[in-house]
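Each structure below appears as C-alpha cells.
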Structure 1
C-alpha cells in the first residue's frame, strides 16, 4: 500500500513538473513582450510631437482642442503605447513562436516558420490600408459641417478614432493566419471555406459596420472589402497547404 502511494506521488510530481516549467516559460515570454512594448513606447513618446503632426494631417487646417488639464499628456501616452505595440510587434510574434515551437515536430516547425513573417506583413498591410483611407473617412465626416455647424474637434476623440481604425485594420488582417491554423488541426478545409462564402460575406459586412469607429461610410466599406479579399486569400493558403 505504501509502495502504491509512493508511486502515485512520484507520478503526480512528474506530471506537475512540466506544467510548472511551461508556466515559468510563459511568464518569461510575457515579461520579454512587456519590456519590448515599454521600450517601443518610450521610443514613440520621444517623437510624439512628430507623430501627432502626422496623424492630424487629414484634418488640414482644422484645429484640435483638449479640455482636461491632463488630456494633452494622456493623448501622448495613448499614442506612445500604440506606437510601442507596433514597434514591438516583430518581437511579440517571435515570442509567441518561441513559446509554441518546442511542442512541434521538426516537420511542423519547418512548415509553420513562413507564417511568422506573413503575420507581420499582414499586420503592416492592415495598418497601411487604414492609413490610406483615413483622409477619405475624415473628409466624409467633416463634409457635413456648415455655417451653423462648425467643427471644434476634441483631440482625444480624434486620436482615439485614428488609433482605433488603424489597430482594427491591422488586427483584422491577421485572420487568414487563424484560418490556416484551424485547417492544420482539421477544423477547416478549403472546400468548407468556399461553401461558407455567402455566410462570410454577410458576417464580414455586419462585423465591419459594427467594429469600425466613427460613423463614416468609407471605413466599414473598405474594411469589408479588405476582409473579403483576405478570405479569398485564406482559401488559397489552405488549399496550398493540402487542405
Structure 2
C-alpha cells in the first residue's frame, strides 16, 4: 500500500510551509508532495496582472489534478492534508472523492461554518488595506505587521522576518471566495477525516474550526477532531509542532 501525502498550502504561501512537518512524515515512511499552486503567477514581488484572474475554484481544480496524477502514479489515491485555505481545498477534494483520507489543519471554512470575529477582521484588514498591493490588478500581499499579529503570534519573534520573506502575492478573487465560501456536502464524504483546531488562532478562529469539526463528524464517514491549546494559525511550524505531527501520524496509522 502506498503512503503518499498531498500537502496543500494556505493563501499567500507556497509549498515550503510544509518543510518542518514533511521531515516528520518522511521519517515515518510517507512520501510527501507539497506543490506551490500557480508558482509562475504567485510571486514574492511584481506579480503579473493575470494573477488577478485566479479564483479559489482554480486552486481546487489544480489540487485535484495533482491528486489524480498521484493516483495514476501510485495506483492508489493519496491522503490530503491542507493548512488554512489548503484545509478548505482538502475538504473539497474529500467531497469529490479524489483522496482516501483528509486532514484539515486550522482550515478555512465552508459555508455555514464561518463566524464573525474581530481577530479575523484585523488579520484580513492587514491584507486588503495595509499590505502591499497592486490595486489595478486586484492582487494582494499581507502586510508584515498583520502577518506577525494574526498568523505568527505563537512563533518566536526572532523568526518572523524569515518566515514573512517567503510570503507571496495572491489573487483578490481568492480572498473574496474565502470570505464567501461554497457549501460542502458532508454526506458525500465517505473517507476518514481529521479536523485540527488551535485555540490561539487569530486567522481561522477556534469557534469556526469547531464548526468544521462538527460538520464532518456528521459526514458519510464520521470525522475526528483534535484541538490544541498552545498553538495558533502557523501550527505547521511553531514550538511543539512535532507533537502535532506525531498525533497526525498516530491517526493515520489507526484510520488508514
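Please treat every number below as a calculation from the coordinates, not as lab data. This structure is a prediction, so every number in the text was calculated from the model and none was measured. Cβ atoms are built from the backbone, for glycine too; each structure is taken alone.
Given a value of 4.9 for distance in nm of label points 7 Å out along Cα→Cβ at positions 35 and 195, point me to the structure among 1, 2 it was derived from.
Of the options listed, only 1 reproduces it.
When distance in nm of label points 7 Å out along Cα→Cβ at positions 75 and 147 is calculated, the result is 3.0; to which of the structures 1, 2 does this value belong?
1
Suppose helix-only ellipticity at 222 nm (-39500 (n - 2.57) for each DSSP H run of 4 or more, over all residues; to 500) works out to -26500; of 1, 2, which structure was it derived from?
This value belongs to structure 1.
Identify the structure, out of 1, 2, from whose coordinates distance in nm of label points 7 Å out along Cα→Cβ at positions 27 and 235 was calculated to give 4.8.
For distance in nm of label points 7 Å out along Cα→Cβ at positions 27 and 235, the value 4.8 is produced by structure 1.
Out of 1, 2, which one gives 109 for volume of the Cα convex hull per residue in Å³ as computed from the coordinates?
Working: 1: 190; 2: 109.
Clearly, the read-out refers to 2.
Here Kirkwood radius over Cα pairs in Å, for residues 139-186 alone has been calculated and equals 12.5, so which of 1, 2 was it run on?
Traced to structure 2.
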